[in-house]
Structure 1
Amino acid sequence: MPVTEFTSSALDRRSFLMMAVAAAGAPLLAGCGSGAAGSSGGKKTTFLSYLPLETLSLAPELLAVAGGHFAKHGLDVKLQPVKGSPQAMQTLLAGISPITRVGQIDVMTAVADTGQPLVNIGTLSRGSSLRFVYSKKRHPLAKPQDFVGQTMGVPSEGGTSDKVVSLVLASAGIDPKQTKRQVVGLTPGTFNLVEQGRIVGYVVSVDTANLLTSKNSDVGLFDPGKYVKSDQQVYVTTKDAATKDAQTLTSFMAGIHDAVAAMVADQSLDETVKKLRDEYSFASLNDDKVAKASLTMLRNSWTGGDPSKPLLVTDKAVWTAGYKELTSAGVAKPGGDAPSWFDNGLLPKT
């Protein structure tokens, strides 16, 4: 079976607008390679990824394709990257795809601030899967105060990463405006901007962070999860799609559940890495040490450190506490009914 080496194919604004115009039409999105980025056979559907596909942060979706978990539940899923979580939600709301995965922060701000009809149908991570990378020599980032007067790199303006930076600052009573933001790429090469002093650091996925530290001893990591509790990853649909596409969404979440459960059960991660490499090729996956370290960190976030707890289930108390954190920091408008913004009803009964 040929291995797909991913290249960036995120939608530019023109492509997005063309898709939005065609939203009422028939099949639209082509995945990033019909082989490795999609499962074969079954009902066709599209998953919108705010991340580039070449990251282990997408391990559940990638393994659900490569391991046949989507196919087992009757789906042929295309994984389509878009430019950041704001565009992922815009594309979802346009009706082009029934499902995406974004941060709890993004969902809550969209619903609380502008009344968007979004619904969380499954919580993947019980902690932050982001890391801030910085130069140990140039300007260490050990606490929120170290960000004041600096510029942080983020993948998109107003997205999850941008808001997490704000929440880290707000946790220490610092006005988020005291740290500027600059949109940068998510690649290891962006560290050159840190070394040049153009940015103090930037926000990356866990595997990119591990890849950087394995190659450069000057790379330091800041874990925002020590300060931010609402940075969970959630699967999101619209209220309309939750009814219209209920069967597709139920099958999708079953495939994701099976993929995550397989990785939790695979203690050594040998089988997981093998299956992923049978289909995909990218830097963090191709390095044994980086791949297993990243998957272990991600797996811990999926289980919340307790593998006995049911996967993907949204905990009402944790969800509402996240909303309180956001409103207290001024990131989301208060007064919303947070429990009505999630629904565990499309998850597999276990």
Structure 2
Amino acid sequence: MSLFPPHDIDSMNEDDVAGELIRPLCRALGYSQGNPGANLRSQVSLQYDKAFLGHKDGKKDPVLRGRPDFVCEVVSYARWVVEAKKPSIKLSQDDSYQGHTYATHPEIAAEFYMLTNGREFRLYRVGNPDNPALTWQKEETDDLLPALINFLGPEAMKKRAQVKIDLRKPLAQGLPSSTEIVGGHIIYSRNTTSIPLPMSEKLDGLTNAVTGRSVSRNDDGLIVALVEVKSAFAGMDELHKAMGLYPLVFRTSDEYLSSDVENPSLLQNIMTMNMPAGTKFPSTMLSPGGGVLPFPVTAECYTEAVGFIDGFVFKGTYVIEYEYKFHIPPNIPFPAREFTMRTEGVFEVNFK
């Protein structure tokens, strides 16, 4: 059975290429949305809207146009980018440079990027945007799929990214191989929601406290941070702990935590939440008075923290993307069955 059903390529646009060709290919390679081991993200928003972090004065960095169509990532190991183009155009060197800009952005830091117009596929290493490492036609995809899995599949990406750990390898220059977290804070700077909520603006400036846990290396040599957070809302911590969400677990593929403000480290966390009907939730600015869920709710929460070491403090910026789904019977009217929220801000984590 062919990976791609018959298509009228001439009638397709860029969105058709993304939905009908790229998404099935990524799934066939082993990636899916919300998969904590091999995540597929689409239309990825970047917190820093410049092409790279090259200057202390961010105004000097070139503005980043658009956003990557897809990011396939083996979370905290490696990732690669896919860009869709409409079939009516021929893939060009400028298209390669655009894909390269997304792939090398500090919030993505991909190893490869792929371009396709639905007819032709090109795979590039980020170190060589002028010459594709592999080129093939749509009709050749089925035959190439086993080789593509061996090259771009989650296990292949993980094997290439594995870090060989030395005895007592430090976390960063000036830090030991493991350290305790003794404090810190997380500040909400900006919140946006898919449904207008008057109270959401009051979250801006809200501060959560970082209270403890540790940073160390796992058996693969990857740096892992276990972070305890005390919410600004009374009762929210008990709910999170009951759902098994604490401590928050962050991982990075960087060999060391960066001490360079212009080349920060990227740490990631993915959580899936399942809240059955009857779950009690506390009073917050978004839910004054609290209450009980009358229907099941599921949610995915994706967090990226970009930061650097300054003495015994790890600090930087973060973005959290929430996707909530309300499982309501179709015969019951409700304003929306899906809700998204994006939170941006700054953080500091103090080490012992």
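Coordinate-derived values only; no laboratory data. Quick caveat: nothing in here was measured; it's all calculated off a predicted structure.
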- Computed -11500 for helix-only ellipticity at 222 nm (-39500 (n - 2.57) for each DSSP H run of 4 or more, over all residues; to 500) - originating structure among 1, 2: 1
- When P(r) over Cα pairs in 10 Å bins from 0, in percent is calculated, the result is 6, 26, 36, 25, 7, 0; to which of the structures 1, 2 does this value belong? 1
- Which of 1, 2 yields 27, 18, 12 [semi-axes √(5λ) of the Cα gyration tensor in Å, for residues 195-274 alone, calculated]: 2
- Query: Among the shown structures 1, 2, from which was the value 25 of relative contact order in percent (Cα under 8 Å, 6 or more apart) calculated?
  - Reply: 1
